[in-house]
1. Tell me which of P, Q gives 5, 25, 33, 24, 10, 2, 0, 0 when you compute P(r) over Cα pairs in 10 Å bins from 0, in percent.
2. P, Q: which one has distance in nm of label points 7 Å out along Cα→Cβ at positions 88 and 176, as calculated, at 3.4?
3. Just checking, which of P, Q has the largest value of FRET efficiency 1/(1 + (r/R0)^6) of positions 216 and 240 (r between Cβ atoms, R0 = 35 Å, to 0.05)?
4. Computing log10 I(q)/I(0) by the Debye sum over Cα atoms at q = 0.10 Å⁻¹, for residues 16-119 alone gives -0.29 for which of P, Q?
Structure P
Amino acid sequence: MQPPESESEYEDPLERRQRDAQAQEARAQKAKRIRVGILLLILLGAGLAYLRIWLLENWTPDWDESQLVSVQILVPPNLDSDEQELLDELEAFTLASEGVASFTALDDWFLAEQQRYGVDRGGVSPVVLSVAAARPMESDPIAPPLGDEPFLERYQKTNEFLDFYAKHRTESPATNTIYLIFYRRSTHPEFAKIHSVADRRSRSGFVFASLDENGLETAVINISHELLHLFGANDKYENKSCKFPGGYAEPFRDPRHPQRFAEVMAQGIPNGPGQAETEVSSFGETRIGVQTATEIGWIDDAQRVRYYGGDLSAGPTLDEEE
């Protein structure tokens, strides 16, 4: 027969239940802290991802140095003899400048426009383009998503679109990339309605041009438009009409119509209410307006407000009347 337990060895059942309850509560609190910690890490990761996207989509150059731009020329596979002959003319075209909307002229145009806003960096262009040799694509070009698809479908198509062209990119130190994509008008008429798009997150612009002589000059004009998108500028048109005043190169011109130039982010020369706008055909017809200059960081917002308030001295140097 066992001796009776001493008083010190005896445990009150109530105390045991309380101790077990406390231990269970401690375990529950620890599990809760772990769950909260995991949730906070997920939220932190999502927040950092959103911040990264926001910074990419709201980035503008500081313009202390020239913005380097790599132009990737892509052509359809299996060119016929006429298409190949046209492609052979591209090199001469890219180097031409006098009276031609070429890549050399695009560098000069950006320099002249920046100087109109009183920025002088010793004749150094704010934008320097390097043009890679034309390369055939592995297959016919693909178009960007239309924008009316369900979110997940649009997300998938956007990634497929970006990946398709990124794999054709040649190595370059430039942080900005313009893909100049030539298509056959006979087999891909849908591209005639797209012209160009930009993706600020990847600092990439996509310009679609028909593989003919008319497509060349129009394409280079569209490159200036998409580059300015990458630098922070917004479109200045609505329903195919230039918005006033931001979409006008000279909003205080008297009389207002017809305008002499197209604002580059509006891409049309306003002729008057109810009248068709003149289509741009050369760099000589385009200007960077005050709203666009503000968005890309050439002037500050206070200067923009002064200009649109009627102080024309806060705006760019005006071109002389012919």
Structure Q
Amino acid sequence: MAQTYSRVAVIILNWNGKEDTLLCLDSVYKMKYPRLEVIVVDNGSSDNSAIAIRERFKDVVLIENKENLGFCGGNNIGIRYALSQKPDYLLILNNDAVAEPSLIQELKAVVDSDPLIGAVSPIITFYHNQELIYFLGTKIDWGNGDFCSQYPRQYIESAKGLVDIDFTGWCATFMKREVMEKVGLLDEEFFAYYDDADWGTRCKARGLRTVLYPKKLVRHKVSGSTGGSFSPSVYFYLFRNRLFFIRKHAHFLRKLQFSFCYVRDSYKQYDSLLRDNQQERARAVMDAVWSALNNCLFDKRVPMPEEFKSSRNIFTLMFLWGLTLKAVFGLKSATR
């Protein structure tokens, strides 16, 4: 009897990353999985990505957005299309990632092993050095909203199997279709960053597990669409969305703790960047704080007034702390 294969939809988001996306697609088609539908969402690119993808990969479903909808909005376009086709599984893969040929088969076996597994990610390494780990499962620090550390490598290796983690990395995450339908799409108000932590937290709130498969199966070039892992854009969304995440998911005491930490930690990062002569990144951090305090969602941002950056007297700090309390406790949650 011939083997029956389940249907897998692969969603890849591209924004001005033509060469990376072509390399990623090469790796996907090397998997030679027999029932694969590959969906590429182009987020309003200006580098002729769509033309190159269409010419080289005839079987790809190419969805072209007229504008950049962010990581969340762009991926949601692809996920909605995939769900309409009723696949059995979904694989979300960053366009600057390269997958090993066995990725789908191995991650599918993981989610099939336990009905409570909501999503799984493999160990993800840096593209140019597979000894350097990019993703080993990241912990959420609920006191200050930061992703405080990776799980210790010794802990992962000693587990000798799946490891429950706070959330999977959406650089490469695999799940059953029913899980996505149950948990819901990415929260587009984040635009980019913290969306994976938000989705994983919602997944776990529904009684499902988010797990790490302790095998190196993906290599990642890291933040190619936002200018690199430490670009001003990355700093902005990380510091802004930190507040939105805590507001949405933390309990009362953690929100209170966060309110004391947020402005202090942001000023510390600002000062550190200035000392390193990184003015643009430093400005992005403080603009992120002011945008968060003014509830600027999606890709909206407002610059922090210069007087708040230069003046650190007790009145300024008390004023900003009051705004933080209001933002964390007083405004409506991002999606509720």
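What follows draws every value from the coordinates through simple rules; no lab data is involved. Computed from a predicted model, the values in this text were never measured in an experiment. Cβ atoms are built from the backbone, for glycine too; each structure is taken alone.
1. Numbers: P: 5, 21, 27, 19, 9, 4, 4, 4, 3, 3, 1, 0, 0; Q: 5, 25, 33, 24, 10, 2, 0, 0.
The read-out was computed on structure Q.
2. Working: P: 3.4; Q: 1.1.
Among P, Q, the structure yielding 3.4 for distance in nm of label points 7 Å out along Cα→Cβ at positions 88 and 176 is P.
3. Working: P: 0.90; Q: 0.65.
Structure P comes out on top.
4. Values: P: -0.64; Q: -0.29.
Computing log10 I(q)/I(0) by the Debye sum over Cα atoms at q = 0.10 Å⁻¹, for residues 16-119 alone on every structure in P, Q gives -0.29 only for Q.
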